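None of the figures in this text is laboratory data; all of them are computed from the coordinates on show. Keep in mind the model is a prediction, meaning the values are calculated, not measured. Cβ atoms are built from the backbone, for glycine too; each structure is taken alone.
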Structure 1
Amino acid sequence: MRGLLICCFAVIGLASGALAQPADGKLPFSQDELLLLAAEQIPFISTAKTGPMSYPRSEGALPLEPTWTSLGLLAAPPSSKVPALSEGLSAGVWQQDQASGSWFTWAAGTVARWDDGRLVVVAQNVQSSDFHISTKAGYVASRESGDEDRIVLHSLADTGRSRRVVLTATHLFAPRFSPDGTMLLVQRSGGVNDGFDIVSLESGNVLHRSAGYWASWAGGSKSLVFAEITSDGYRVKDSTLKVLKLENGRQYFLPVSGHYVPMYPVFSPDGKMLAFVDARTGGVVVMDAPGLGAEVRP
């Protein structure tokens, strides 16, 4: 989904004091086809009595991956097709930094911020569109491929010229900073190695390693949600959600009402709602965040 976009950028340092959304309301993408729940709706929604809300996948639509932003819940990360960029090239995606509210994308080896109709470079020499940014942490994290994959941190203080490798292994992908900017979640694939690592940004040590799929931060930096699946090699046949508590390493079942096969589970930033893709239908399901179930025993 993420490809190369060719464009020339002026290298400008990262601005401070960014607003949660541009004052003029301009966005670098159209949200019409992506917005499932507008932000102003969410505080008034409870599915405790009505049951989960389901949003079917449109015929011919790309696979969905629910994403919480200041706009609300999007069905998938928005495409970064920008009119100023060359046409006919594969599009990347936009991601929103929680701390600043700004939107960022990858293009031609750089990470750039949308700034009132302009793209402003914040990090250079970022080899992959598989990246994540945290202005709170002060870094861009990206995956670099080779005989082994490397997860690299690019400092925002000098537009990415300072860099350090924090993790090296085969089949690493999807680095994601914790909301408090102190840790990095990295997914692993490759048969028996399927799972995820939690890395300390300060020490570079792996704090936790676990099996599981589609791990994401669970409404904060103290726990994660992920799925344990049964697959026939072509499709997910069954899935169980679990929550990992980082303070003690314990895991708990996350019971989901209804006959769903959840993939890509994501909590809202306040931890009050849960969204996921139902493998049976390909649509998105949204519900009040369920309470933890029994502890997972070895």
Structure 2
Amino acid sequence: MANCGLPAGRAALRRALALITRHGRLAATEQSAACQAGLKCPAFPNAAALARHSDLLMVFGGDGTILRAVRESGGCQTPILGINMGRLGFLNAVAVADLPGALQQLWDNDFIIERRPLLAATGRGQGKAIHSRALNDIVISHGAVSRVVELEVSVNGEALTQYRGDGLIVSSPTGSTAYSLSAGGPIISPASQVFAITPICPHALSNRSVIVHSNATVKVKVLSGQLEIIVSADGQMQAALGCGDVVTIRRARRHVRLLHLGGWSFFDTVRRKLRWSGSAVLHPNPAGRDGSIELAEVSVEP
């Protein structure tokens, strides 16, 4: 799978097909991708069918493309290997330039498969049933009009608090490096069996992220009236909510299997993606004419 709307995505698919067939393996893709990239290989009508008939699902793109693959594959347990063609790419284990070496590690069985939990959201929004799954997060927030949202939250039937702000994020460990991180939430190791409840721009400065066990049941009740409020799963709008509507969020029965090559480390990924090595200092941008500055990483020796 790939974002074939971009020339780089189509080129990456063609290169991957050549490398895989050169090693005597069989490659397949979606029909739409085969047409756009001009591939001559077996093709399936959609991502769900492709995943069901594959031993490994290679996804070329950024984290958004991985989330699309998870969403469209219908919870299939086929392992996913992300090939990064985006920016940060926390879910992508391999840079597209390293594809030949990555394939060799696959042939050598030099990899691990990690199980990542999914979130499930259920309830009713303005009379419409809500049944959604997400790898990263479930978000309840205001719509087009930026006004304060009031939400009442309980955990396992016990009242937590009432949040007033732009909304609320319930994230899995996988989603802790996504929207939740931007909202000030913690970075959570994927092996941790917890979820994070993080308010978005809370009115009360004392409101902070709350960590709960992944077996917990989180209920969010909308208290705001006459205001457009939406619930989304991994950035995809699921339903509009009205005053009194309740969304229940818990761990889903299904999970996602991500493939990592030998030598992969979550903390190494965090250090590299967030540029934590050394000390960050500001330097003028010599290439810019707008007086902008850029962050440069400087290693500090003890």
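Quick check: 52, 28, 26 is what I get for Cα extents along the principal axes in Å, for residues 56-175 alone, calculated from one of 1, 2. Which structure matches? Could you put the intermediate results ahead of the total?
Details: 1: 41, 34, 30; 2: 52, 28, 26.
Value 52, 28, 26 for Cα extents along the principal axes in Å, for residues 56-175 alone corresponds to 2 out of 1, 2.
Which of 1, 2 yields -5500 for helix-only ellipticity at 222 nm (-39500 (n - 2.57) for each DSSP H run of 4 or more, over all residues; to 500), as computed? Before the final figure, lay out each step's value.
Values: 1: 0; 2: -5500.
Attributed to the structure labelled 2.
If distance in nm of label points 7 Å out along Cα→Cβ at positions 72 and 104 computes to 3.2, which of 1, 2 did it come from? Numbers along the way, then the final one.
Working: 1: 2.7; 2: 3.2.
This figure was derived from 2.
Kindly point out which one of 1, 2 the value 1.5 was derived from, the read-out being distance in nm of label points 7 Å out along Cα→Cβ at positions 160 and 208.
Numbers: 1: 3.0; 2: 1.5.
Here the read-out was taken from 2.
One of 1, 2 was used to compute Cα extents along the principal axes in Å, and the result was 52, 41, 36. Which label is that?
Details: 1: 52, 41, 36; 2: 60, 52, 37.
Clearly, the read-out refers to 1.
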